[in-house]
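Student: Once you scroll down, you'll see the structures, which are given as structure tokens.
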Structure P
Amino acid sequence: MPKQILIVDDEKIVCDMAQRILTQEGYDVEAFIDSTQALDRIRNKQFDLVVTDLKMENVDGMAILKEVNQLYPDTKVIMLTAYATLDAAIEAIRERIFDFFPKPVKIEDLKRSVKKALGS
């Protein structure tokens, strides 16, 4: 059974690109541009990996990270952000982030991190 990945990013182009690339790699991928809908999905389904943007309207990436860690401690989270700050990185590390990338993320870096996170 393919590994389950959830992508959350309020930029449609990022969602579409990541979903296309990771689906081609053989993963089962769901993508949301609405972080509130993504959070509802997380509460109803466990994913092997969540890739989320940090800064989004409504629910931000840190809230998604905390919810995933609380509900599914084994699920890994990779965070993307155009607003990389030391404070954000430190908070993410405290919340057990798996990886943290500034945008624009390089496709090869994301694929490598996903494989490492999923042990594949």
Structure Q
Amino acid sequence: MEDKLDELIFYKMSLELWDDCWNDCEVLGKDFRGKEVASQLIRAVGSISANIEEGYGRGFGKEYPQFLRISRGSARESKGWYRKSKFLLKEEVINERIAKLDSIISMVAKSIKTLEEKRR
């Protein structure tokens, strides 16, 4: 069965980021300080797709934009945790993740704006 949610580019990207994060947490988990960062990072990154899923599942009423806002906030939080992981992850990896997060944030923000303009 096809799910229309899978057609959203920012959702697909959030799932790709989850896979990336999973691997990054393996690296972070090798250091006792990195374990704390990994714990926060996995929660923040997981929250991006989870809130898109929940909001989408509730339909396109008032709740969907709110869940997208939460997802956007989690993406911003994830950027912060990636920046804090600079002592254990390669700069190149961090820059790639932040670029993906910036794209997700931009697309989600545009979707929020579009949904709210349609309701007016």
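Student: Match the computed value 13.3, 43 of Rg and Dmax of the Cα atoms in Å, for residues 38-101 alone to one of the structures P, Q, and report its label.
Tutor: Computing Rg and Dmax of the Cα atoms in Å, for residues 38-101 alone on every structure in P, Q gives 13.3, 43 only for Q.
Student: P, Q: which one has helix-only ellipticity at 222 nm (-39500 (n - 2.57) for each DSSP H run of 4 or more, over all residues; to 500), as calculated, at -14000?
Tutor: P
Student: Now for a different question. Which one of P, Q has Rg and Dmax of the Cα atoms in Å, as calculated from the coordinates, equal to 12.7, 38?
Tutor: Label of the source structure: P.
Student: Using distance in nm of label points 7 Å out along Cα→Cβ at positions 30 and 110 for the comparison, can you identify which of P, Q gives the largest number?
Tutor: By distance in nm of label points 7 Å out along Cα→Cβ at positions 30 and 110, the leading structure of P, Q is Q.
Student: Out of P, Q, which structure matches 22 when relative contact order in percent (Cα under 8 Å, 6 or more apart) is calculated?
Tutor: Computed on structure P.
Student: Thinking only about distance in nm of label points 7 Å out along Cα→Cβ at positions 22 and 78, which of P, Q has the largest value?
Tutor: Answer by largest value of distance in nm of label points 7 Å out along Cα→Cβ at positions 22 and 78: Q.
Throughout, read-outs are computed from the coordinates displayed, never taken from laboratory work. Quantities reported herein were computed from a predicted structural model and do not represent experimental measurements. Cβ atoms are built from the backbone, for glycine too; each structure is taken alone.
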